[in-house]
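Quick note: the coordinates plus some simple rules give every number you see, no bench work behind them. Keep in mind the model is a prediction, meaning the values are calculated, not measured. Cβ atoms are built from the backbone, for glycine too; each structure is taken alone.
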Structure I
Amino acid sequence: MSIQPDSPILFDLPEGIPPDADFLERLGHDVLVCHGPPAKTLCPILKAEGCPVVEAAHGIVFQLDLDRPQHRAILARYKEVIRDDVPIWVVARPEQATAHSQLLAGLKILSHSPVAGDLDGLAAEVEAADSA
């Protein structure tokens, strides 16, 4: 199976670069990173303008804080605007997964930051969706 060169995976995380990003790149996936909106700023995806980075993503790992209302709104918006075949994985503490179970319905939930083994599974999901 060939990997499309334009099958990027987006990481929404508070800071830094995703662990094992180089692993995904070796598998042929571009890694995009968004640190979420600055304080007191509305995320573009919540405005009419949308977000080209999100629209380009073929897979998403969401690690922003679900205790923040704007971050929950971003995730809810992703579920509305992203194609159904784009996998969205969410890193959430167990109490967050319980408190926000309705928002998280239909998404893959991880209780830890994804490592190479997890990312291999995500890459496989992205590749399967791309080849469908």
Structure II
Amino acid sequence: MQKGELLYELHAKNVSTTIKDIGPNGIQLEMNDRGEFSGKLHGNHIDTVTVNQKTDGTNEWQLKSIMNTKDGDMVVVWGSGKGRMSGPTTGNWEGELHFMTQSPKLSWLNNSTGWAEGQGNMATGESHGKIYAKK
């Protein structure tokens, strides 16, 4: 995967985590986060991330997000990807994102695909990521 222009960086803090299921193949979690993003876009976001944490330390995730820019525009984001635990409470993740907005000045996002890379810490509930335009 080739990364293009950096669209924004995000910082998030976990608000709640729900254990949806436990089985022989792993644990399914639903996490709700909120935070800020800055870069080509600036504002606040709320997210719901569904994570299938597998017993081998890998995971698959799906994201649904609402971003509100400092200028009052709304962007919805959805996507999915994979991750891997890098320590007892820390992990890295990456995946593809899609955008939708009614904002005329951000309409270029409607035809864009993003690439997300980041890391999170389940002990502190904090995560940080960078979102690039996908080439």
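Brief remarks on what is shown
- Highest-scoring label, criterion being distance in nm of label points 7 Å out along Cα→Cβ at positions 82 and 98, among I, II: I
- Look at relative contact order in percent (Cα under 8 Å, 6 or more apart) for each of I, II: the largest one is in I.
- Label whose coordinates, when mean count of other Cβ atoms within 10 Å over residues 34-41 is calculated, return 16.4 (choices I, II): II
- Structure responsible for 0, with helix-only ellipticity at 222 nm (-39500 (n - 2.57) for each DSSP H run of 4 or more, over all residues; to 500) calculated and labels I, II on offer: II
- Origin of the derived value 1.6 (distance in nm of label points 7 Å out along Cα→Cβ at positions 10 and 58; candidates I, II): I
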